[in-house]
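Asks: Structures incoming, each one as structure tokens.
Coordinate-derived values only; no laboratory data. Not measured: the values here are computed from a predicted model. Cβ atoms are built from the backbone, for glycine too; each structure is taken alone.
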Structure P
Amino acid sequence: MHAEHIVTHLIVHQLSKAPNASATLSLRPAACALDAAAVRLIERLCSQYASRSAKGFGRFEEDEEGFPLARWLREHVLEQSIDFATLSHRMAEQLQAIANEEELEEGGFVVVARVREGETDCLWTALIGEAAGIAIGGTLDILDCAHLDFSALQAAGRVDLGGWQRGDERYLSFLRGRGKAGSWFKRFLGCSDVVVALQETKKLVMTLSQFADGQRLEPTARDTLLERAHDYLDALGESGTPVEFEELAREVFPEQPARLDAVLNAEETKLASGFVPNRRAIRPLVRFSASGEQWKLEFDRSGLHSGAVHYDRATDTLVLSGLPEYLKRMLTEET
């Protein structure tokens, strides 16, 4: 269940960019009225952002001269020496400069908002394109109109202001996009990626296991889901291919991929896509591994259902069947 979004500040600027020309900026002098349309805009932005795969996570770069957003936020949020409109103007001007340096092909509307999501205070920023449409006027005339094209959301980012002030490891997220889209917006935000493949793989394994448990599947169906995940991630790890959650969901849970995709992309999950899976870290998807003071054991999860491995809770014993001949000979020699 998503937290309610309460918009406290919102402003929109326009970044125009024609091919082979410098970007121009039209700044709105003051914040927008927080009416029903403004709230719908932010709800649509948050919803579209949540549905998109391929997010990056991180924290601000330490170099505040080269990446000034952290400094501006401190002046706005903590010192309160600049107001929201001034903050947004500086951000839009920074975006204009980067658009020229990176030679972006198109512009859009720069949306900057401060939003409360439950107890979390967040700064949102996005570059949204425009699309032509058709409207019907009050006298039933057919009119040309333009509207924000959320389906083609070019770039967006979110800063958890509370996490930033606490010094959390990852309080900044952004859409990676395709081609240059992710890299230039990451630069605009001043985001230093905090993605370690081993850690992210372990989190992904835990999320997949929890998802499988939550579906209330039959044991064999649950094992099949986890085996699909293991085989797919293992192939990615072997080829050095980064994982993308939308494709992972289709491969692992073809019955209802959107359900798994929503879990993998949920903000609270804090999973970053785009990393190459660690092949050792995915073993728990299909294997149990444990050790005691005088023993070490590893077996396939499917063995619990085939009868090869049997756990008796009453006696707290684990029984292994079908032992290989060499192991039986070794055990006979020791007993």
Structure Q
Amino acid sequence: MALMHAWQVDSPGPIESGPLRWVGKEIPNPGPGELLIRVLACGVCRTDLHVTEGDLPVHHAHVTPGHEVVGVVEGWGAGVTGFAAGDRVGVAWLRHTCGVCTYCLRGDENLCPNSLYTGWDADGGYAEFVVAPADFVYRLPAGYDDEQLAPLLCAGIIGFRALKRAGLPSGRADGWRLGIYGFGGSAHLAAQVALAAGARIHVMTRESESQELALALGAASAQGAYAEPPEKLDAAVLFAPVGELVPVALRALDRGGVLSIAGIYLSDVPMLNYQNELFYEKQVRSVTSNTRADGVEFLRFAEQHPLSVTTTRYPLNRADRALADLKAGAFAGAAVLL
């Protein structure tokens, strides 16, 4: 029996209490339609923290987190075609949809009631090997190394969908006033997408290092998380999982503005004042996962418009430290396990 090293969530709880355990696990065998992938890099996503700490309910006992996986194909199960040993591929959050429900058939597979997720419903990339359905594995853009690619596979894709939900114009967005609340792994990539389209960006975030990164990337302003931006906004994206920021962002919107909430988890939203925060046809939209088409579109964009991916490296055996540092806001950009 061949073994690998991996992390697993033994008992969800605060990261400070040690819910993750570094274990030896049997290297998984790919089933029909699946690839066996040797992990080269895995991004550290706030969703991994929510799975580890129990903010998201347990779907798979002792799950291995991680869903921003860059790796190479080592083998495959029956029925897989189009891949060869050594191909560099990416594994992301969405790992299965039914393909036959109303939502799948109309192109909204992210809303599929039977959807399954990497690192929540099945073991993910905080390990030396992972298996994934071949139909949900991405071909990766040229021009990036493994460390840079990993955050693109969730932080990048989800940020891209959040911008679309916020109403980012499909063509040029010159002068479109966008507010970004929270400026971590996803936000710093989404900002570059919007800037490439011509948007004017104002960033609200608590960490001074993240404010400095925002300005370095081209943001028009950067200030505290609860600060008022220097001008009214056409749209805003809330990346921080802080419900108290919802009314703050709504007050910053201009008439007809849209607030897009990007996270899978959000603390409770306080009572809203209709006249001050929702009137004048302001809208609130949530973001639920992504479709594979979103992923393909974003990765194509990333190949055509090189992105600056800010990362902090951790060895795989320090994933617990990476999650603790993520929670503490100890780094700008994204963390990557190598």
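Asks: Suppose you compute helix-only ellipticity at 222 nm (-39500 (n - 2.57) for each DSSP H run of 4 or more, over all residues; to 500) for every structure in P, Q: which one lands on -7000?
Replies: Answer by label: Q.
Asks: Further, regarding this structure: Ranked by FRET efficiency 1/(1 + (r/R0)^6) of positions 60 and 268 (r between Cβ atoms, R0 = 25 Å, to 0.05), which of P, Q sits at the highest value?
Replies: Going through P, Q one by one, FRET efficiency 1/(1 + (r/R0)^6) of positions 60 and 268 (r between Cβ atoms, R0 = 25 Å, to 0.05) peaks for structure P.
Asks: Could you figure out which one of P, Q the value 53 for percent of Cα pairs over 28 Å apart was computed from?
Replies: Attributed to the structure labelled P.
Asks: Check the numbers for distance in nm of label points 7 Å out along Cα→Cβ at positions 228 and 260 across P, Q and tell me which is largest.
Replies: Answer by largest value of distance in nm of label points 7 Å out along Cα→Cβ at positions 228 and 260: Q.
Asks: Next up: A value of 4.2 was computed for distance in nm of label points 7 Å out along Cα→Cβ at positions 84 and 284; which of P, Q is the source structure?
Replies: Structure of origin is P.
Asks: I would also like to ask the following. Can you tell which of P, Q yields 37, 33, 19 when Cα extents along the principal axes in Å, for residues 44-131 alone is derived from it?
Replies: Considering all the candidates, the number was obtained from Q.
Asks: Have a look at P, Q and say which one yields 16.8 for mean count of other Cβ atoms within 10 Å over residues 4-11, as calculated.
Replies: So the calculation was done on P.
Asks: Who wins on mean count of other Cβ atoms within 10 Å over residues 236-243 among P, Q, i.e. which is largest?
Replies: Across P, Q, mean count of other Cβ atoms within 10 Å over residues 236-243 peaks for Q.
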